[in-house]
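Here, each number is a calculation from the coordinates, and none is a lab measurement. Only a predicted model underlies this, so the values are computations on that prediction, with no experimental measurement involved. Cβ atoms are built from the backbone, for glycine too; each structure is taken alone.
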Structure I
Amino acid sequence: MHPNPIYRNRPDDQNMAFALQKGFGALTVAAQPYPLVAHVPFVPCEGGVEFHLVRSNPVARAMPAQGVLIVEGPEGYISPDWYGMTDQVPTWNYVAVHLRGRIQPAEDLRGHLDRLSAHFEQRLLPKPPWTAAKMDPEALARMMRMILPFRLLVDEIDGTWKFSQNKPDEARLAAADHVSPELARLMRQG
């Protein structure tokens, strides 16, 4: 997380809403000689988020554990030329939210998979949603034996929303004209 408070002033509920809207992140847990990382889709659950891992994933074998789920949003390089000011340096603007907490095994794998697919399928409307009922029950059972459900019970939420807020409005808005539409929208909001 960026240490400057000007970039870290969003409330926990806004950071969590951003993370849940994104629904995908990098889950990290401590290990030796390096931290372990798994990239996971997730959905909300009581007290945090739920996700699953393939049984053979080293992160799954490290459970239960403390972890950080890193959710990234729009990001991009900012050229100092875009500010229309002298004596500036390049930087990077971005959104990042960290959910820290305790990772525990969950029990309802089928319910989790149904909630996960329903959550992401609804984004595809008007397409008729896919459901596990479309699968052969034996094939579904075979695939489900390969994965394990987990919950991250969130203890801390941190967010960085870095959009050149340390520059005059005119400079920030001028830079926004040169980045992706999603990042530009956020930069224009400040």
Structure II
Amino acid sequence: MKKQPQFSYYDAPVKNVIPRKTITFADVYRALSGNFLKEHTQQLRLIADKTKNREFKATYFPYVTFSGTFSKRNEKGLIQHSGLIALDFDHVENVQALKNKLLLDNHFYTELLFISPNGNGIKWIIKIDTSRKYSHADWFQILSNYIKSTYEIEVDKACKDVSRATFLCYDPDAYINPKYLVI
């Protein structure tokens, strides 16, 4: 089996910018689909106040930097780009419909897809090739334009940051490309 992309994992709170370890898709999938994050995810989804909701998530949810491994979570701390980008869609009207469309996209294969911690958004992780002409930021712009014209939805602009934190949460229906589950 080909080596899986690797990226950094960080313990909560989000103020912690030093990674605890390097992990793979299989590790993330186990965290998403297992019970490890279930209680905090359920609690978060009951917090209606936006400020309290944001504080709770920042305090209790671990996160990853899908675009690479880092010595410290910032652009200068990038050790190795993973060849991935995590795209974030917030406040989606029909989460299941968008999830189905993204899984069937003809141009970009889904490596991992899961519902956001608040339950009203999607995290879509796909491969990009930064070894040639385009940088991470270039890919973000290309993908943003493609998604807007194809799906008529905006991508969270913060995803252009190579060190973008993606919170992990409970999603028993998370999709992982089956190639990452082969032992």
Structure III
Amino acid sequence: MESISVKFPYLLRKKLKEGQEVRRVAQLDWKIIENDCEKPFVASGLKLIPLPVMHGEDYTCLGFLFGETYRVAYISDVSRFLPTTERYISKSDDQQLDLLILDTLYKNGSHNTHFCFPQTLEAVKRLCPKQALLIGMTHEFDHHRDNEFLMEWSRREGIPVQLAHDGLRIPIDL
């Protein structure tokens, strides 16, 4: 917020002095989202739980967990899970994600700010959701061939995983 107040002061509400006019620019109602799984917030009537993850080694990014009946975690920019976040969304005696939507940038190799295919599949095994969709792939993925590979991987590991695609719809009851 300090950075925004310096760079975009006109976006912050100010107390007007006597006789001062309201400027006709966007007035945003800022809500600070904390990097803490224990501090949920509500947006558009949906309770969201922030999931702090590392995006590189010097930047904390947020994924989000939502849904009461059907638990969904959306994590698009991750290079490493923080232990508290991993524990929070890992399968436990009474909790399991119904759907994990997870970053996978490159098919092979590694990247400093994103999971790549090998790291993504390892994370899916550790978290053990009921189902996983992989997002954020580069052009090097062959959607049909790699989904065939994932069908075999899913049978072997017992976790249905597939590459997502534009326009994919998943009906869920939150």
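Of structures I, II, III, which gives 3.4 when distance in nm of label points 7 Å out along Cα→Cβ at positions 92 and 116 is computed from the coordinates? Among I, II, III, the structure yielding 3.4 for distance in nm of label points 7 Å out along Cα→Cβ at positions 92 and 116 is III.
Here the criterion is Cα Rg over 2.2 N^0.38 Å, for residues 68-155 alone, and among I, II, III the highest value is seen for I. With volume of the Cα convex hull per residue in Å³, for residues 4-83 alone derived from the coordinates and found to be 95, which of I, II, III does the value describe? Structure of origin is II. Calculated for structures I, II, III, Kirkwood radius over Cα pairs in Å is largest in I.
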